[in-house]
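Novice: Before anything else, here is the set of structures, which you'll find just below.
Laboratory data are not the source of any read-out in this text; all were calculated from the coordinates shown. If you're wondering where the values come from, they're calculated on a predicted model, not measured in any experiment. Cβ atoms are built from the backbone, for glycine too; each structure is taken alone.
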Structure 1
Amino acid sequence: MRMTWMAGALVALGATSALMTTGASAATGGSYRDWALTCSPGLDCTASGFSTGDAALTSLSIRRGAGAGDAPTLVIGLRDAAPLSGKVSLRFEAGPSRDLPASAFKPDADGLSVSTDAADWLADLRQASKVEIALTAGGKAESASFSLSGLVAALRKMDEDQQRTGTKSALIDKGDKALPDRKALPTDIADAQALPASLRTLWSEGPGSCSDFGDTPPSPLGFSLPTGEDGRLFVLACGMAGAYNAPSRLYFETGDMADIVPVPSMSAEGPVASLELWNVDWSGDRLVSFFKGRGIGDCGSYAEYRIDPDAGRLTLIEARDQPECNGEGDVDAWPQTWPLKGAKR
């Protein structure tokens, strides 16, 4: 199986019309009026609204992991970390206020305060147009208002990204559909210690300097996907990022063996294979690589891949290349290098 991945990656140039769209069209997350949704490759998603001005309360978020038993949590961002006391009040523009004990909130790694009980307050947030949050942090009373316009759309998209739409665990459109198998979803890799031993050695001591990140290690380190034969495909950060490009590598691991997976692409001279992917994004069924020639992304190279773990290959679906930095940032308008003109789809 490990050699199937290696050989398959080198020769898998294909075209599928149903997938001939750019990564942005099918990417997770997005902006919805006053709310934004972001998801990690492992579909740990956060929908956030932000306060205006110089408020000590900077953001209000709903966070949820992709696990079957993962419940939504309420996250209040504080400009300065400080212990809470008393109560946290949610005052809705129309309707009753709701008070939560400060003891229900815990600081997380980002200096935010998190409530792990969503049962009572989520329906109020969905139905309101605005909420003011008041609390006491470090002995000082603080408050800020948050627009809730776009929250429902962001949560609906969260359900869609996490494949919960129409299931009992959906936040918006509940139903009786069965929740898809969570084992088939990507899994975030927090750091090198979460890697299997053989892969950790290859990643840190193999070709290149994948474990050297200087003072800014990525979080998460990457993600993995299950394969059809009890192995996993790993997409891991590899080395220090530049000003606007971050490199990654693909690895296949099964049992006590691990291999680097070459990445196929198309150049003006013909098919090529490389070890690096750049600015990787996972869009649900595709891997997207976007190397920026400069920060605004108006030149560089773009590629989409379909991962077929059961067949053991990485298939290039679309490739575009723009050598001239012309101020136009629309990747769809870039010259297409794959599929070739007249290629059978």
Structure 2
Amino acid sequence: MSECSGAIPAPVAIEEYQVSDDRPFSLDEVVACGRPLVIRGLVRDWPVVKLAQQSDTDFAQQLAAWDSGADVTTLLISPEADGIIGYTPDMSGFSYQHFKVSLTLGLRRLASYSRRQNAPGLVVQSVPIRDCLPAFLDSHGLPFLDPGVEPRLWMGNRVTTPTHFDSQHNIACVVCGTRRFTLFPPEQLPNLYIGPLDFAPTGAAISMARLDQPDDPRYPRLKVALAHAQAAELHPGDAIYMPPLWWHNVESLEVLNALVNYWWNPLDVEGYQSGHARAALYHCLLAFRDLPPAERANWRNLLDHYVFGDEDAVAHIPEDRRGVLGVLTPETVEQLKQGARQHL
């Protein structure tokens, strides 16, 4: 029998942690585990969360009062797209129109759409809070993160961000409404039917398969991925930690939903950027993908030895002579950059 046949089991629950006064939260322990974690009540004491628990109106009025007036990235999704941020049916474009409006105008549109049947989807997408709601920063934060980690706002109505991954560590905090997260481990990549790397509606490559359509004949292996899914619903005050490269599908379930997320990289080395890993993927496509199989296998062995292997590949070299194979410092970062430039 094919592994794609048969009934699909319900996703297992994502592991949870309940924040309490006598149970301190340790980010280092969570990151070291390398698994997603729902953190119930992490931001329950944030003022905007308490307002959202009173009513959508109280929450929206506070955001409007803090609005700096800056234009924010806003997507308007046609009703025919079922609220999914994705492609047009022929993949010639995306399922939304792109606008720049103030946060207050976006809130007014959301209020109007909440009273309409078959309303368009609307989402404020990945906006730096320092730009649009600077006063938010005075009374909201995550004390265990470096102050330099900037929060971003995501807000909208019943919209779905299809399955994608982030290259950085991510803590996402629900501050209004309800969101359902469905996560897949990195090894499910072959079963998720990811679209183009360089033509993606979210900036990150997305799955072309809808999780609510597991019988779509175009994506028969999706059922395999769904059999390995983990899921959770988050409410105001809850948060979720997602490790890099874990695939996640995010559904906003109410007429008003808002989330604040923090992306960061734990490597605190001057000159290092999280984008280096994504750039390396493009470089690898250029360098290795079309080589003859035997040569490609030899390069895979080299990369496993120096980059991905668990053993210390340079233990036999004196520490002061390891060069770019040594500890990542600002100096070795610059050497690696220069070497990469010379060979491009």
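Novice: For Cα Rg over 2.2 N^0.38 Å, for residues 49-248 alone, the calculated result is 1.05, so let me know which of 1, 2 that is.
Specialist: On the way: 1: 1.24; 2: 1.05.
Traced to structure 2.
Novice: While we're looking at this one, here's another question. Assign the value -7500, calculated as helix-only ellipticity at 222 nm (-39500 (n - 2.57) for each DSSP H run of 4 or more, over all residues; to 500), to the correct structure from 1, 2. Before the final figure, lay out each step's value.
Specialist: Working: 1: -3000; 2: -7500.
Computing helix-only ellipticity at 222 nm (-39500 (n - 2.57) for each DSSP H run of 4 or more, over all residues; to 500) on every structure in 1, 2 gives -7500 only for 2.
Novice: Matching task: 21 is the computed value of relative contact order in percent (Cα under 8 Å, 6 or more apart). Pick the structure from 1, 2.
Specialist: Working: 1: 17; 2: 21.
Structure 2 accounts for this read-out.
Novice: Now for a separate question. If Rg and Dmax of the Cα atoms in Å, for residues 89-208 alone comes out at 20.0, 61 when worked out from the coordinates, which of 1, 2 was used? Kindly include the intermediate steps, with their values, before the conclusion.
Specialist: On the way: 1: 20.0, 61; 2: 16.4, 46.
Computed on structure 1.
Novice: OK, next. Assign the value 19.6, calculated as mean count of other Cβ atoms within 10 Å over residues 81-88, to the correct structure from 1, 2.
Specialist: Details: 1: 15.9; 2: 19.6.
Going label by label, the one that fits is 2.
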